[in-house]
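Rule-based calculations on the coordinates, nothing more; no lab input. If you're wondering where the values come from, they're calculated on a predicted model, not measured in any experiment. Cβ atoms are built from the backbone, for glycine too; each structure is taken alone.
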Structure 1
Amino acid sequence: MVFSRTLSRASRNVPCLIQLIHRRFSYILGIETSCDDTGAAVFSASGKLLGDSLSSQTSTSVMLGGVLPPVAAELHKKHIESVVLDAVSKSNIRLQDLSHVGVTVKPGMSLSLKVGVDFAKTLATQLRIPIIPIDHMEAHALTALHTDPKLEFPYVILLISGGHGLLGIVQGVEDYILLGTALDASPGDVLDKLSRRLRLNRLGDERLKNVAGGKALEMVARIYNGNHRRFDLPLPRSQSKDCDFSFTGIHVFTEHLIDKLESSTSGSGHTLAMQDIADICASIQFAMARLICRRVQRAVEYCILQGDGDDNVSDVKITRPTALVVSGGVGANLVIRAGLTEVANHYNMRFVSPPPHLCTDNGVMIAWNGYLLQKEKSPRITEDISSVDFTPRSTFGLDFRESVKQANISIEPIKLPDSVFQS
């Protein structure tokens, strides 16, 4: 393998003393393979992004009707070497100049995680550098600190993607509080399934040909001027006084709606009219945005209540958040962003979100998290390479969901103007 030969030459040609001299200047490599994107990036000791590379499997996943773990793992194996070498090359450094390698170890698909972890362990062993195990969700939660230098702790974080949905507080690089989570399906999973049900990639519009489900749904609603008020979709658990999400109700209701409309449509294949499809897409976004915004609103109210009072849970101090941050693939949805901006404005908070390409999975967020942990001298950093392993599941900080429920907070939902849903 080319990479093995490259590592071998690096190990032979650079004496240990010279390696140590070079590594006084930290260069942190980050590797991401938790799902179906192979990413790598390098940050300097000053926190500057030097180079990054990404191999996306979106077109393959669209063709196969979803992410298939064995296929995703094989594509990671095929591309990880070139992605890492490309990121290092763009950084204008050599492999042997790396001082740390950060890698996603949780959560994610086991087969995909294994590829990245095995690769990182081989690299760290050959270069004799420590590994920084990275939590994928924490990396998403910290990305905005890279893209917005003015962002300060603490802030409310909303992570919404194809695999996850959670709401919490980020109080520090290794200090998180969980306020709510998706109880059933993730928002991205629901959007992808409804996109496939509507056959959006088969509408004959070239603009949708290789676009992932959730993004295709957003595009159809916008391009074809979907009416978001035509179909009244449910808001599951909207009366529950907690911050947990449920998106399955939206999924099931919309499936039945599509079945009903198709059965009443004459013609071959019971194909829906384009306007019907666009209106359904817009209505789905409308329901999701309203549901998410209400949960976020209660989370902010909880933080304010805890920050203004003396009834903080246990020894953990919660103060009023400085900003509302959203990330994850669904966080790139412009309609949902616009709704969340209204919520942030209502509470005189900043709304912050990384650019869309950094909301989806990437190597930049892993390398950035590695940089922050290295800067904090985190005990997570280890030279015991064999001890590093992956796990498909993880918890996000301290679980305060029951505390939110016990606070029994009633909210008056913020009215979102129609302009929000015409983005």
Structure 2
Amino acid sequence: MLKSLSLALLLLVQSQAFASSKVLFNIAKQSLEANIIELSDGGVLRAGSHQFASLWTRDFCFASRGLRAIGRDDVIANHLSRLLNVVREDGLVPRVLDSKASWLRVARYSFVPFRPTSPDVKDELKAEYKGEHGTIAIDSNALVLITAYEYLQSTGDHTWFNQHQDSLKKVLDFYRPYFAEGLVKQDKYSDWQDSVKRNTATFFTNFLVWKMLNHYKQFSAFRIEQKTIDLFRSNLDKIFFDREKGLYKSLDHGEWVSLEGILYALEDEDFLSHGQKKSLYTALTKHPLWGAVPGRATYPQYPKKQISYTTKGVGLGRYHDGLVWPWLTAFSGKIATQMGDELSARRITMLLSDWAKRDNAINEVMDPKKKMRPVRRMFYTSEAPFSWGAGFVLDMLNQKVD
């Protein structure tokens, strides 16, 4: 009798989890599709529908795993082509493409009390290479190269790859000055945590460069030596691994730990052995970054003097160390599944499903002080639908939902 009740309860829980996953998948798919814009030569992906309705390179690359999950490889290829056609002379890819200045879209939704749909993105796209602080996006080149490689592996489209090989080589050569040291040191506000100065060597940027080099070493035209890959790899351990915590630190100094780099390290097939992954995951789940709802980017909080004045000005002083990012929550769910932690994976999926059903969209950031509702300040409202978050939700569910 007891066994029958236990089995019935298990089946009920599994049924509810499956139903929640299906609803979550549909909302994430709708969120991502809402940001696909059809231009004359094919589809491209906006980061969002309001302040981030521009074609943000970093957001597109992160969201590309979701495009693959819903069979929109054509958007990946076309968006990449648009970027590779306007690579700067030194190999830098644009941080943004738009038919109007991206700051105008951001300003539009910072100082108006309503949120109409953002003006259309049109064919005449202009490239922007620097942000409001006059700095580049140091990680975008690596992300574009990784996205192009993943597109090739997913589709086998060697024709597209060969057509763009010269541009891809130029994009990779942007990092060549860093090869001798095996370490990228970045300018302030230049990686995805761009509300914080972080003007030093960071684990995540250097991990992305290592990952990109590891992918492209098989192509002789890109002139990558194994010793360069090995140097980047050894520096990731030597400079960033905290043996006492069992975790990779976010910066080359201090106590900060960031979630995204650790999740990427756990996801990668070549970076760690199975035993190392188990140890790293165990350490992560015991760290405050994991907690009841994984999704905060960094712990502990950064000093206030390190935070961008523009971010503080719109009420987002804790953008990257206090708010919860659904893309990181979804990524945590994927890694939990891969590590055999089904309890955490199920809990995370249910949380994401509850948020999505409540908001009818995948959001940019949630406020843990407001019962995980989308962030809303006087001069800022969480972007929704948000492509980056939707992409990671779809990727998480792609291993569970047909």
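Things to note:
- Which of 1, 2 yields 0.96 [Cα Rg over 2.2 N^0.38 Å, calculated]: 2
- Parent structure of the calculated result 3.3, given that distance in nm of label points 7 Å out along Cα→Cβ at positions 186 and 354 is the read-out and 1, 2 the choices: 2
- With distance in nm of label points 7 Å out along Cα→Cβ at positions 146 and 338 derived as 1.1, matching label from 1, 2: 2
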